[in-house]
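Take a look at these structures.
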Structure 1
Amino acid sequence: VPQYIILTAAEVLFSVTGVEFAYSQAPVSMKSVVQAVWLLTTAAGDFITLLLVGVIGDKLSKANRSFLFAVGDIIATGFMMWASTSFKLRKNLSDEELRLADSLESDSVAM
């Protein structure tokens, strides 16, 4: 039971932080799409886990299953580290400032 409490607390903290970050970094015209993609990636991760557990079943021992998921976590961490180093952070702007910045970007692209 304690592991469920810890996992639930971690999921709540991660999810809220991730949604807020994605919302703050998205252009005004894409905020809804970014939120939908965030939820889609969560659903995709749950689906992949469901498939893996369904395929593996009881074929692997608990230790080997844990090792398999640990390797998957290491790969995901490596991808996250690569993605975070190539990400250009937008400074925290209000919605009005974001609209202005987005309109300036679209004007400069149109020229």
Structure 2
Amino acid sequence: MVLLAVAVCVILAGSTLVLLSYADDQTLATIIAPAVFLNFCAIIICGLVLLQFERIALERDLLTAALTQTSDYHYVKNSQSQFVIVNRNVAEHHHFSSPAAMIGLTDFQLATQRRAA
């Protein structure tokens, strides 16, 4: 991802330099200067978005590693009480072959109505 962002920056900078070499003062003021400013803003925004996605991916990987390594029974549910992530021990306790098989299920799908409530 970072390599792609760098490539886009190089292409935009190169195209801007080519445009500047062929421009007169009027064209520079009306077209090229705003385009250069917008390209600069787009590059900054793309960089910030990439940094945010990398931070989110790091947090997700850390949570996954923590849940995988622990020997306890751990799970995370969303606001609809569906399993979002479970570790292997929870999956084996409910007789599932992998934790991914439990994603999206609720307690009502795993136990009797009386016990789930």
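What follows is calculated from the coordinates using simple rules that are stated; it is not laboratory data. Predicted model only: the values in this text are computed from it and were never measured. Cβ atoms are built from the backbone, for glycine too; each structure is taken alone.
Using relative contact order in percent (Cα under 8 Å, 6 or more apart) for the comparison, can you identify which of 1, 2 gives the largest number? Could you put the intermediate results ahead of the total?
Values: 1: 41; 2: 14.
Between 1, 2, the highest calculated value is found for 1.
Quick check on the output: -28500 is helix-only ellipticity at 222 nm (-39500 (n - 2.57) for each DSSP H run of 4 or more, over all residues; to 500), derived from one of 1, 2. Which one produced it? Could the numbers behind the result be given before it?
Working: 1: -28500; 2: -20000.
Computing helix-only ellipticity at 222 nm (-39500 (n - 2.57) for each DSSP H run of 4 or more, over all residues; to 500) on every structure in 1, 2 gives -28500 only for 1.
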Figure out for me which of the structures 1, 2 the number 19.0, 61 belongs to, where Rg and Dmax of the Cα atoms in Å was derived from the coordinates.
-> 1
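Given structures 1, 2, which gives the highest value for FRET efficiency 1/(1 + (r/R0)^6) of positions 81 and 97 (r between Cβ atoms, R0 = 25 Å, to 0.05)? Walk me through the intermediate numbers first.
On the way: 1: 0.25; 2: 0.65.
Going through 1, 2 one by one, FRET efficiency 1/(1 + (r/R0)^6) of positions 81 and 97 (r between Cβ atoms, R0 = 25 Å, to 0.05) peaks for structure 2.
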